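Please go over the structures that come below.
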Structure I
Amino acid sequence: MMFRSLTLSLFLSLNCLSSDVAGMLQGESKPPLKMEDARRQLNLYRSELNSFRTQYGGGYALPHVKFFQFGMGNRNKLVYRDGILLNSLSGDTLRIWDVKEEIILPPDYAVFLMTKKGEKVCISEDQAGVWINDRLGRHSVVKTDCRLKLPDFKGNRFPMVLKVLHHEILINILDSKPLPNFFVYKKPWRRDGAMMAMCLEKTGNLALIKDWVLSLDNPYDHNNGSISGKPENEADNLGQTLYLLSFFTNQHHPLVAKILEEAKKFEKKVDGKLFISGRSDFHEVPVYQTKWMKFGLKSLKMNDPYQIPSISDDYSSLFWWDYTENYLRCDEYSNDFYPYLGWARDHFKGTITGPVSNQDYPLSWETKASEADYSKLSVIDQVYVDEKTSAPHTWHASEMFLTLIQIQNE
């Protein structure tokens with residue numbers, strides 16, 4: 001599950017451009033600041049982050065592991081931890097430093113190092129790519145030159161938090177596929193992908209997922225398995241897929257006709273209202289599914305024969321951006337293992353109970369998901385495998401991002 005201008009950020013004493021400044025690609029520079037200024041910049045971020053936690057649902061304890069990821073969008077995926085830069089997918093070591101001090105600045109997309117020999121190193125990412133600055137100069141990391149847009153979110157209430165949430169969305173795009181977390185999921189989920197697309201549209205980065213969207217040939221993602229072990233045809237996928245297609249094509253795309261035929265299999269009529277009703281996340285949620293179907297049809301400017309049923313539906317409040325008047329109170333649940341549910345419901349109801357992580361990075365997560373394979377998270381730390389927690393997680397990051405954006409624009 002906006003902001004074209006960029007401003008100059010801080011230069012640090014490590015002879016390295018901040019990600020914002022490098023992203024402008026205009027060759028502008030300021031005198032580098034001292035190491036204490038780097039610490040001060042980190043403290044400013046922590047102050048903003050603590051204010052964010054206080055205003056919303058507080059901090060949720062994630063493993064205390066210091067790491068940062070590079071490779072937003074369709075770039076090679078890298079992870080830094082404990083003086084080592086690794087290939088995230090293979091686990092291969094790319095660089096090792098004997099570190100005396102490290103400063104990880106998530107909103108600057110940068111890690112700053114002082115080695116025991118006094119060498120200053122900066123690993124950073126900007127709109128042009130991933131870079132390493134050391135005593136030999138500034139070097140581009142191979143296969144990280146895919147262009148993307150990194151707004152500074154100036155004028156928003158929590159601009160540094162927004163930059164980190166944007167990173168957590170972009171870092172999980174792999175080969176054009178919008179994944180919930182690229183370590184634990186091999187395939188995109190349509191509902192997560194649709195929420196990511198809402199964010200990408202606002203930051204001018206939709207092109208990053210265009211190839212994946214136009215390659216779709218099935219109305220369903222078939223990611224959830226039923227009790228029988230067979231993949232489920234989840235009815236909400238139909239509207240989500242229409243919505244994704246609407247960014248890059250029109251109603252004549254061949255998959256659209258397939259979706260319309262599939263929708264007929266889920267149609268029901270009660271009290272004169274035609275709607276769709278099937279299973280999503282192992283239960284029937286006809287209001288949520290019909291809202292998605294209507295929204296997908298509207299996005300493609302197509303005829304809409306459906307009406308939202310007057311039925312209690314515990315997923316109805318996850319759909320907060322349209323059809324908000326169609327809601328009946330029902331038993332809903334919040335579970336910090338799946339914090340995107342609570343954030344979406346808060347957005348719908350105007351409440352502020354959703355948690356954010358207690359770490360500088362990452363801010364989003366998912367725990368003990370039924371279809372996730374957590375084994376590859378050992379590249380970051382075994383504790384993530386043991387606790388079955390993937391972080392960051394794009395549906396959660398998207399819900400937080402969109403909440404902050406909407407509040408700012410009201």
Structure II
Amino acid sequence: MTRRVVITGAGVYSCIGRNLDEVRDSLYAGQSGIGVDEERAAYGYRSPLTGIVERPQLKGLLDRRLRICLAEEGEYAYVATLEALKTAGIDMDYLEKNEMGIFYGNDSSAKAVIEANNIARQKKDTTLIGSGAIFQSMNSTVTMNLSTIFKLRGINMTVSAACASGSHAIGLGYFFIRQGLQDLVLCGGAQETNLYSMGSFDALSAFSVRTGEPAKASRPFDADRDGLVPSGGAASLILEDYGHAVKRGATVFAEVAGYGFSSNGMQISQPSDSGCIAAIDRALKDAGIRAAAVDYVNAHATSTPQGDRVEAIALGRIFGGLQTPVSSTKSMTGHECWMAGASEIIYSVLMMQNGFIAPNINFETPDEYSAGLHIVSRTVEKEINVILSNSFGFGGTNSALIIKKLRN
């Protein structure tokens with residue numbers, strides 16, 4: 001028999017809040033975390049818009065020998081994981097005596113790579129780069145650092161899958177626990193927000209240039225959207241076998257009930273409605289439910305004309321006529337990229353726990369594709385029992401997760 005997988009801990013550090021309580025309040029209020037980064041404008045960005053994420057102060061919280069190995073996204077992940085472990089009732093003594101694995105989504109570490117190469121270029125001596133540079137610059141920087149800091153001894157793997165990274169990390173953790181390979185897994189996603197992190201993405205002209213109204217720039221599904229807004233931070237979740245959680249007296253946030261995935265197999269930057277549908281259908285089948293059972297869809301919708309259109313078509317085919325509430329929290333956070341698939345599970349679980357649906361802010365004028373969806377543009381009080389969360393990324397990687405309120 002396969003095992004039930006539950007969420008027993010969560011932590012988040014984002015542009016709409018530095019912890020669960022702040023994030024919950026921002027979601028309910030429809031509060032945007034987007035602003036203008038003047039350094040990006042000076043650097044040559046077409047769009048200086050970004051989610052404004054404050055760097056955490058780790059001095060006095062973490063030993064210097066450990067801090068020097070942490071890239072920016074690793075700092076965010078460390079703070080988010082502290083909160084996740086605290087809410088799960090897990091301390092260092094427990095971690096030293098019990099095995100925990102880690103799957104974490106991350107697909108870049110641009111600043112660390114650029115800064116190390118700048119030192120070598122200027123000094124003509126690689127020995128001056130510093131001992132921490134290699135551990136900051138690898139894509140696996142988050143998992144190698146968190147596993148060391150928290151003494152994790154189970155599966156240890158970075159999931160590098162573009163903007164679906166965080167979601168796939170949760171899906172893999174879910175599979176490992178369900179099949180009895182692990183009892184506890186730390187899962188999540190992290191995204192750097194520094195000056196260097198999004199330059200090549202900006203070069204694609206994919207970002208909104210609505211600089212005069214930063215809070216209105218991210219407009220998922222709206223006919224007047226002109227591109228996404230990059231953002232970042234980190235989100236950590238503790239996944240656990242249900243029986244294991246009960247035995248140690250853990251509080252359960254929600255149950256991970258289904259995971260679906262697919263690859264479009266098409267042009268590298270083009271989304272696919274059939275790929276979206278395949279992932280969602282697989283998640284529903286894995287959870288053993290029909291589309292009508294879903295109470296809320298946290299859409300991937302990033303505020304790009306093509307991506308939102310394709311997802312709207314997919315959701316229309318699956319949920320057509322059901323009037324299932326849909327919103328994209330990216331309207332407030334911007335696109336948190338490698339982090340998004342994990343943070344949006346936390347955002348959705350916070351809604352489930354507190355009985356509301358966060359709004360798709362800035363949704364004023366539907367286009368021909370979004371007009372058929374029940375897009376929630378203002379906060380709605382509603383009991384939520386089943387959630388679908390979508391994550392799609394470059395290269396055609398698709399992930400869908402079903403989260404349920406726990407029923408004994």
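Values in this text are rule-based calculations from the coordinates and carry no lab data. What you see is a predicted model; the values in this text were computed from it and never measured. Cβ atoms are built from the backbone, for glycine too; each structure is taken alone.
The table for this structure:
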item: Entry that produces 11 once percent of Cα pairs over 40 Å apart is calculated, selected from I, II; result: II
item: Mean count of other Cβ atoms within 10 Å over residues 137-144 derived as 13.6 - corresponding label from I, II; result: I
item: Identity of the structure behind 51, 36, 34 (criterion: Cα extents along the principal axes in Å, for residues 233-384 alone, calculated), options I, II; result: II
